[in-house]
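Multiple structures are listed underneath, in structure tokens.
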Structure I
Amino acid sequence: MNLKIRKFPYPYKCALSISSDIDNASSLKFFVQFMDFLNSEKQTIYGPGLELEVGNSFWFFNGSKSAQLSYFEGLTDKETALAPIIRLYIKSKHIDTLHSWGNFDKGGFKRYYAEKGVEVLDRYNLYIPVWINHGVDLNYQKVGDYPKMYGDDPTHPCYHTDLISEFGFEFIWTGKVTHIIGQNGRKNFSILSKLIIQKILKKIKYQHVKDPIYDDDNNLIKPLLLRDGNKKWEFIRFINSWGNAGKLDLHEFSGQISAQTLKRLIKNQGIMILYTHFNENLCASIPMRLKERLIFLKKMVNRREILMGTTSRILKYWEISNYINFKVQNFEDKVIVLIDDKMHSPVGEKPVKSFHLSGLTFYIDVLKPHKIIFKGKSYKTILNPPDQTGKQSISIPWQKLEYPEVNIQ
């Protein structure tokens, strides 16, 4: 007896994560208040909280002369006021991304800085699932086999990827973007036409560009073989539905999440990791258009049309739903689904944890009780009515992350 995993947790039709880089975030107060606004039900300076699930990123060092939030002050090992808040958000999984070791736009990165960052991760038992490259050419810490990117090159002094696997870093963004609304979506005109246009642009307009740009397909993740022999997942991020991107700051963010884009994402039945810098130009108020569009997004989430989660959760759900191993035992009076605690994927064997199973949904063929068992434990499941396919399913409920209480000293 074979069971098929539903593309998204029932009854969702698509998935969205807002992936924000920490660039040019300068106010600790506004950083926390905006996180409160997005994730909690608190009354904030931006209005009542939206109770979405939106993550954030950080870096350890700031090698620029401008005021930017970081874990350490400048290039020292002295903690900033943000450092304990970063640790709190990492523990709650609301910070799941390292936007490189720091801002080294002026150059100066050394392996020493990665070692200092790893010391923090080790001391506080912190796990960071996502690495996102930062910045211009002088950020030699970047990962990927492209010009002036040496983070995974064992022959270069800036090599550091041998340090990070123990602390997560399952998913890497080298810099690839897309205008296609929803990856791994339906093969309809909206997706196929843009895919063709991107291929043409890549061959003609960007033929001499050596940095990462568009992929030739519309896959969310693909295996990435690092130059040191390690394998990771590489993922792509959505910038906008068409046209050049500017700073992708708070003001452009509202254009990225228009009602038209969100409705198209639902129709395309895809997965989107949206690339933004919503901390940039964040102040005591936000544009009314952005607020209205975030409220519209909340409606789509509450109607359970859009599954929303942090970057690592959406990426992990896609990996789990495609590569998890399970066996089905069909008895006279019940069906038992036994989930393996190891997963074999194109990037190697990986452990499966209980929280990875959140939202996992199986289509069922027979109307008898189904049990899902993982590591000898029977999981609570929900029997779902037929969806648009006409099939019933069972789900392990999707659990929203618990947002922490954050106090600024």
Structure II
Amino acid sequence: MDRDGVERVRVTVSSPFRLGIFRGIPIFLHWSLAIIFVLLAWSIASGFSPEAYPDLGAGAQWLIGAITAALYIASILAHELGHAIIAQRLGVEVKRITLLVFGGIAELGSESDTARAELRIAAAGPAVSFVLAAVFLLLGLLATAVDQPVIQAPLVYLGVANLLLAVFNLIPGYPLDGGRILRAVVWQRTGSKDRANVRATQSGQIVGFAFFTIAVFLILQGQFLSGLWLLAIGWFIQGNSGLVGAQSGMNALLNEVTTHQAMDDHVQMVSSRQMIRQIVDERVLGMGERFFVVTDEGVPRGILSLTDIVRTPRERWDWVPANQAMVPWTRVVAVGPDTPLTEALQVMTERGVSQVPVVRDGRPVGVLSREMIINNLRLRAELKTGVDRATLQRQRASSPR
């Protein structure tokens, strides 16, 4: 989707590579995953493998390193599939799985309805990693028993790596699995999801700061690579833990607020036969408008955004009508006036748009943009701050001295 609510097919350089689909879940590989693969293969081929197989040549060492690194990445995928499969069984949509430099992300279409479901989804990934660790270690013992040293060392390496993966993810700092488990436990005990989100945010900030501290210590000790890696992980944890706190605060402010309360009820319309040049001169440049509903005798036929106008060659503006540059109404992302504002924002975020028409019974009744949502949120935040400050002042004034 483009930023004005229009469905497009776009391929960019930074787009992740689509590996395939499992149980209806698209699986993507981010380009940054190559960093992990190369570092793992190099580490195994230059350090671990030569110690285990000193008689093998460099080519064989690199082959073992590459195969072991690929199996470890497959283990990360299995970890994320653990989250995804349990989520599907609990009725939570799984939009995609992406493997990237810090591991993997199973992107859910919505949050869990209950603390128990949240706990089961969060715990599923580490459980899969523990199982894989046991399997690899047992296979390593079996390889030793049947005198197969060439495969014994990689199997033990993968067993230990999966064990560390499980333990690391159980660290109680959001967005790690341990932080999600902590959020589910607090949610279950207190009955308050907002309070659980606050605790998850705090845990992530603490764990992120701990990683920063350890990273600085390692760098001062001369272990620059390890220090920088922990620094990056700490930054990732702190940044993402802050998001859940911000999300919780936004949800509290926008609770029970509908699209109708934030939208602009002035729908900018143009005729389907109106030429692009006239629209640009009179509406875009003349009135500063940039988002139009294209109509034919009052019936909406599509959406014309500034993006669509720009994509039309300028030399054709004089004879290209709106209905040739618009996006058909059937492909337009829209929300209803009674849609919760947080849900409308989620739709816009998921579809990658900055504004959408608000539709009732198939007809546009308004326009909603990210800017309108931000302004509404800012106004409510200022109002809440003012009310809280006034309440505190009254309490201080009435308290005995």
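A value of 20, 44, 28, 8, 0 for P(r) over Cα pairs in 20 Å bins from 0, in percent, calculated from one of I, II, originates in structure II. Among the shown structures I, II, from which was the value 21 of relative contact order in percent (Cα under 8 Å, 6 or more apart) calculated? This figure was derived from I.
Could you figure out which one of I, II the value 130 for volume of the Cα convex hull per residue in Å³, for residues 182-261 alone was computed from? Among I, II, the structure yielding 130 for volume of the Cα convex hull per residue in Å³, for residues 182-261 alone is I. A value of -18500 for helix-only ellipticity at 222 nm (-39500 (n - 2.57) for each DSSP H run of 4 or more, over all residues; to 500), calculated from one of I, II, originates in structure II. Each of I, II could give semi-axes √(5λ) of the Cα gyration tensor in Å, for residues 270-357 alone, but the derived value 25, 14, 12 comes from II.
Only the coordinates and a few stated rules stand behind these numbers; no lab work does. Bear in mind that the values here come from a model prediction, so they are computed numbers and not experimental data.
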